[in-house]
Structure P
Amino acid sequence: MNISVIGLGKLGLCTAACFASKGHRVIGVDTNQHVLDQLRLKQCPIDEPGLEEFLGKSWGNLTVTDNACEAISNSEITLIIVPTPSRSDGKFANKYIENVLESLAPALKKKDSFHVIDVVSTIMPGSCDSRFKPLLERISGKPCGVDFGLVYNPEFIALGSVIKDFLNPDMVLIGASDKRSGDMAKELYLSTCESSPVIKVMSLINAEITKLSLNCFVTMKISFANELASICEKVPGADIDAITDALGSDTRISSKYLKGGLGFGGPCFPRDNQAFQAFARESGIEPRLGPQVVAINNCVVDRLFDIISKNTNPGDKIALLGLSYKSGTYIIEESQSIMLAKSLIDSGFVVSVHDPKAMSAAKDVLGDNAVYFDDPYECIKDAAGIILLTNWQDYEALDWKLAGTLAKDRALLLDSWRVFKNINFEEFRYLGLGIKLNFWGSRNKNYDL
């Protein structure tokens, strides 16, 4: 199939590379000249695991341009993957999508063949029917569903695993203005996905609501696990992992996103919650569950701060390991690690930080208020508290016997994800555990009663 992808950011370029690697002819469109120049030199301009490899498989089928009309004229389906920033009221802004639609509508007007416009960016429910379709019909002079089709086809991916998630989805969600458009989008994904996903084709409005509500349901699971973890910390013998492992074995629940640790962050989950609440209020319903999910999420940083402040003193050095909102990416947007760093700095602690990828981004936010170390051992040296925040594998592989000699005597080691075993720290805490630990930090053995 001939495809055009407008917007070559993290998701857009990965999408283009995946389609091209499977034999589709792809025209990538962007206004960022640096990105276009890098791609024309067959270089990868974005840091995302697996992307460089997939671009290597794609050069024969991938071309790039800054001319959207040219791309529309030479493709059958156009995917729009541009930012939809959050407004002050929590809703997503459509201005970038509408700018794209206005620029490509004249080319749509000139086309004799049927063309599908596929919006991938996350949008507010009702946007396709009330904004995008009338705009395209007005400028092109053509009726939607007859001369062209409109599809809403959001992805369910996570930064750091975009390629893997794109090629192996549980579900492909397609909202379509008409059957022909839905069938074209379905054919495209079935020819590309390496898994055998469920394909859900529905109306545009139902797909828009599904996208937001699915992400909000996932965050509800995360907050449930974290509230449960906070309870377990107060109950002798309680183990959050033993409990969530059992809960996740029930098919009505499943184990995905059911692990006590840090709360959700990043560029999607927090704002999707706010957008869904705004949508509910606009529909005349006061949301009750969503605000509590967000409140529980915000409490995680407070729990961490409370543990640190009870075991150390202002003026002490606190080493924070992991700054990105999740492992595998440099993104620190809505990162609870950054939130904790700010709280500690404001309370007079000396904060030292390390992250395999996110140091530059952290400097832009924390400035000179934190001390930055490229070497995690230097970050730990003389620290009264060492806090594992982002569960990078790099940290599990550190020599923790050496780390114990570098930190201050009786330094606190707080493991937010319970990845460390046999650690020689006397003051050792697992987030989410209420059991007592021996000197080496091993869990007491759980017995089936």
Structure Q
Amino acid sequence: MRISLPEPRRFSKVFKTITGRSFVLPISGISTDSRECIDGDLYISIKGENVDGHQFLKDAQSNGAIAALVVESNNVIKDMQQIVVENSVNTIGIVANAWRKKFNIPVIGITGSNGKTTTKELVKHFLDSKYNVHATKGNYNTSIGVPLTLLQLQGNHNFSIVEMGANQLGDIKTLCQIVEPTDGLITNIAPAHLEGFGSIEKIAQEKSELFTYLTKGIAFKNISDEWINTFTTNANSITYGCTTECDYSADYYRETDGNIILTINANEINTNSQNMVFAKNILAASAVARSFGIEWTEIQNRVLSFSPTYGRGVIRRYDSITVIDDTYNANYNSTLAAIEHFAQYPTKGRRIFVFGDMGELGDSSKKYHEKIGEKCLENNLDAVFTVGTQTVITDRVLDSLKYHKHFDNKEQLSNELINFVQNEDIVLFKGSRSMEMEKVIREVFKS
């Protein structure tokens, strides 16, 4: 991760206030990856479970870093200032919190199991029509990514939208202490990162910390989610969902081409999409946008001009073949939703599902990979090709399917697909981030 500091002198003053240390040379950026360092950077050395960033101090210096935040100094490294702290991640978090305190603007925290990034991007896109909005870039939603996000806040911003991820208990509470959100939205609760949490109950407990933190402002509450519906908060609640008993009540229908039309409080929104998950993201973002003064006509305009983030249900066409690129990540609920969308997508050809492992499911991995196989059969897919160590479980469920095959590696899978896919077919690619399923798309379609 790397950022350029928009106000480097002001940052240096805040940094000195928190750490008591001044930079010898002016700092213009921050990087946590030695390979991404450029001239003038502060390199954050992070001691992880598998990799120790202190091993790459020399590389960071070679790439231009002029200072490093470390927990232990390296006497071999010359001509690079080393600032020793007890914990480099905690320190940059405290600095980022001090930076955030300088801005008296709405700061909206967004978390949830699925749809965080798309909802965040939609909220930003909607609010951008009226305000100057700061928001998390990409997936900078961790204990190091969130501080880097905050350090890009500037005085001309009217709003900040901060995405918050969690891999273990305590993450959301820690991020709230750094971000100090004034408002919050939780998209949904689903089995994700079960290795870190152990159960969906613990996931719900963790995500609810965002609403627990809020004392004023607004908690945007998805009451169609059985877990979120039970969450309590001291903030004002604005509710949304596919039920009449909420502030923003939604219904939908599909046009003949499969596109979804959302009706929210009697206002029709053409989603320009056949993806029901995307439609739900629009509903959540609309509740936020309307609460901050964005008109329905502008919301519709912004929906039509919205471009999905790479790898998140993006539809591409290669001649007459349609590809749904949903390769950014995969957990159980997002995969179920992707299959449902896929099964309803109009096509003259075959529906082919290419599926890589869902990671971080712990002891529940077998159960959830089996359920994905059952979902494929339930939706009458024409072919399912799997790759990885866990999706072999999915393949075993597919005996009644005419075309199904498991592969140990992506090279074998790609070679098979090159020969199998034909004109008019539609192909869905899905898998956890670690599977890098986008590489299969590039190899098969030479894109």
Structure R
Amino acid sequence: MQKTLIARVLPAAMLALASGTASAAGFQLLEQNASGIGNAYAGSAAVAENASTIFYNPAGMTQLQAREASVGLSLVRPSFKFSDQGSSAGDLTGGAQDAGDWAALPNAYLSWALNKDLYVGVGMGAPFGLVTEYNRDWVGSAHSIKFDIKTININPSIAWRANEKVSLGFGVNWQRMEAEYLRRAGTIDIPAGFQNVPFARPLSQSFATLDADDDSWGWNVGALFTLSEATKVGVSYRSSIKHKLKGDLTLEGPSQAFNAVGSSDAEASVELPDIFIASAAHKLDSRWELLGDVSWTGWSSVDKVDIMRTSGAMSGDLAQRLDTDFQDTWRVALGANYQLNDAWKLKFGMAFDETPVKNAEKRLTSLPDNDRIWFSFGGQWKPNKGSALDMGVSYLYVDDTKINNGSASDPSKGLVKGEYDSSVWILGAQYSMSF
């Protein structure tokens, strides 16, 4: 009974915390540990410095002690400040508040050696997430007011040391995804003379909310090559995961008849992207270590998101389409560690992270994303041989971000035209121990 309660309550608690705002490009969350923040996640598939290697490269478990645990928390604060430059949205004319806010991203990992060459482990984190939230009267509120994606990923893994040079790893992933999407139904009010018509559409006074969720499965593999005592190379691949979100589409507004017709069950399908990482770590001497990372994310799997009605008089109809039209992206990171003394290590890193958004016409108010450059710094304190505390901070510089989205698939949403001034701060800490 107790185990069943924990199995149900812990993932729910993680989802409640992991209301992550995308820190990597798109709505990917790199913060599956906090120990990598100081290096801008350079060398993520090669360093294997604690049990969080289960996510980045499960083969890295063979580099750990017989039993290790690692827990961490990252705090992410994005800023999305919109300046209107000619939007056309009917009755909607309000300005926008900063659509970003603080979010907390927890993680937890455990690895266990069955013998000197075979390891098992399990990890829990939130690999994708997004929250943008505007005031209800802003000019783009028919595009989005609140867009909230949460995921939780539980990742049982196994690793095998084939020989002193090569280790292999494999994992399965159970992933839960929850989505909430709130917007105004349209940009215009009831036309004059039609206020008493039962089904007249009070679009600008009505709000549509989609609440939907899904559970699905994926897998990941990795390999770690120890080229010498000083050099390690790691590669890993995480599969795409297809979600068919099911839930409710609810309309609220002044017309009860319109609310009743517009509310229904709904579903939407989305395929979260696959990810490939190639990493290297090289010790120059007893103090300096260099890290590198190249990763590819298959964002083109998110071509469009169709929200379909599945009940009521309009069952089978398209309720709304999000024209994402994402492109595949690359991320390049470089980092360095400096061993100050037996207890302290300093960490540095930079990265370039490419956006999946093609242009201003394809940019969504729910995801005002653009290319970003990471500047990172951190440190590791080892009070004794069996434990370590990592701390890190990153500032993400984001290019000025143009938007010119007229939503051709739904003209009732109006045109949002302007520019975002954006940035991201990330703070994190990770505690790791062997036992």
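Each value in this text was obtained by applying a stated rule to the coordinates, not by laboratory testing. The structure presented is a predicted model; accordingly, all values stated were derived computationally and were not measured.
Can you spot which of P, Q, R the value -10000 was calculated from, given it is helix-only ellipticity at 222 nm (-39500 (n - 2.57) for each DSSP H run of 4 or more, over all residues; to 500)?
Source structure: Q.
When Rg and Dmax of the Cα atoms in Å is computed for each of P, Q, R, which one produces 24.3, 76?
Of the options listed, only P reproduces it.
Taking percent of Cα pairs over 31 Å apart, for residues 94-357 alone as the quantity of interest, name the structure among P, Q, R where it is greatest.
With respect to percent of Cα pairs over 31 Å apart, for residues 94-357 alone, the highest-scoring structure among P, Q, R is R.
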